[in-house]
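Multiple structures follow.
Nothing in this text is a laboratory measurement; each read-out follows from the coordinates by a stated rule. A quick note: this is a predicted structure, and the numbers were derived from the prediction, not measured. Cβ atoms are built from the backbone, for glycine too; each structure is taken alone.
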Structure I
Amino acid sequence: MKLRWDHPIWQRRAPALARKLVQLYLRTCPAAMVGHPQGVHLMRCGAPVLLTLWHCHLLFPLYYVPQYYSERQPLVLMASPSRDGEFIAQVARGLSFIVCSGSRRKGGVQALQRMAAYVRRGHSCGLVADGSRGPARVAQKGPLYLARETQVPILPLAVACRHKITFQTWDRFELPLPFSRLALLVGEPLTIPAAARGPALEPWRRELEGRLNHLSRQSQAYFDS
């Protein structure tokens, strides 16, 4: 029997298979967390934070970041309600994340409201800054909205890989290779004022975008020296 990609059996089993494969090969990768001292401290101390990064760096933090939250409340993610987004959501749930379904085009505001409720109960959250469809490396306002409403700092992240494959996708997705050295780069925390509404939110969006792009450039050169 030929098993199509959209076959129900494959759709049920593929997320668990993908999760196991990611866990197996990323365990072979020596990894470190480096960056801004205050940001690294917040990652380690357990206080609620909002983690954000570009879509191209999504894979490794799904595996690595929960190691710092194993004795804390589960992290909360937003995933697109698309078929690809639901696949990622199932992988993430298997890694002990809580997932809220939503995107800029469908259910995003409601998902952010649910995430804000989790933050107020002490959870940390993760959001992809350029969303599920881009444009790549252009920050959307979801992380800013969530940070403003909860008064929890945003921690920008990027991933440096010694050896990787970069795909010709809209986000230039980066896949670390087995046994490659990795580093999670943590930026300076960014706090959004409660009064930053309407046009006043735009300078903060540009600030977040600039910090993420700076971290991304650092990640590309990290293993060159």
Structure II
Amino acid sequence: MRTLWTFGDSFTFGHGCSDKCTSDTYDEYKSYKKSEDDIWSNHLGKILNCNVKNFGKNGASNDYILNSIIQNYNSIQKNDYVVIGKTFPVRMDVPIKGEWKSALSHREIRHLKTSINTDDLSQTVYDAVLNFQYFFSNNPLYKTRQDEWFQFLYNRLVDDKKVKQCLIWSVPELVQLGEFNTIRNATNGKVKDGHFSFEGHLRFSKFIYSKMQKNIL
């Protein structure tokens, strides 16, 4: 069978909806799940009759997403499908005790302090990351450079690997459109989370498939 490879951040991972999710959102929202509900990559895999390898990760930066594509590049085969979700270009990773930790954007950096042991992150280091994010990460040059990297990998997958299709979509642009149902909407505000609801995942899988039919995104 062909394989559907999906790369991206929490919208690809299935935050709040995937049974691999360990967040409070999942604990609060899982009671709404029906037997046919799933995340969009699995819905799309069924439509395409493909195995699914999903490398989405909560809080992922574009650096992480690009690196996960490179790490799996040799395993991607001719006529496979690849769907890549670009995240917010202001996100970044910080090396802490031999591991990459997501610092996210300067508006999200509070999560860095709460996601790891505070003994591993001094106030000086925290302030340095926050200041870098605030003063530099919003510079449009970051997005331009990242877009060039994504385009390079797209060309390699299409021209060299000969994948059946490779689609790249942008999380920031999609979130601004607000066309897909969120967990907040699906629960009438009881669960305050802006990620795809189960209905949103289903609709997004059909949206991606329609773009595949037209071969554009």
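Of structures I, II, which gives 2, 9, 16, 21, 23, 15, 9, 4, 1, 0 when P(r) over Cα pairs in 5 Å bins from 0, in percent, for residues 83-202 alone is computed from the coordinates? Only one of I, II returns 2, 9, 16, 21, 23, 15, 9, 4, 1, 0 for P(r) over Cα pairs in 5 Å bins from 0, in percent, for residues 83-202 alone, namely I.
Figure out for me which of the structures I, II the number 1.0 belongs to, where distance in nm of label points 7 Å out along Cα→Cβ at positions 43 and 67 was derived from the coordinates. Working through the options, I get structure I. Of structures I, II, the largest value of mean count of other Cβ atoms within 10 Å over residues 51-58 belongs to I.
Could you tell me which structure in I, II was used to calculate distance in nm of label points 7 Å out along Cα→Cβ at positions 163 and 195 as 2.2? Derived from II, not from the others. Here the criterion is FRET efficiency 1/(1 + (r/R0)^6) of positions 75 and 179 (r between Cβ atoms, R0 = 30 Å, to 0.05), and among I, II the highest value is seen for I.
Hey, semi-axes √(5λ) of the Cα gyration tensor in Å, for residues 27-130 alone derived from one of I, II reads 32, 20, 11; which structure? Checking each candidate, the match is II.
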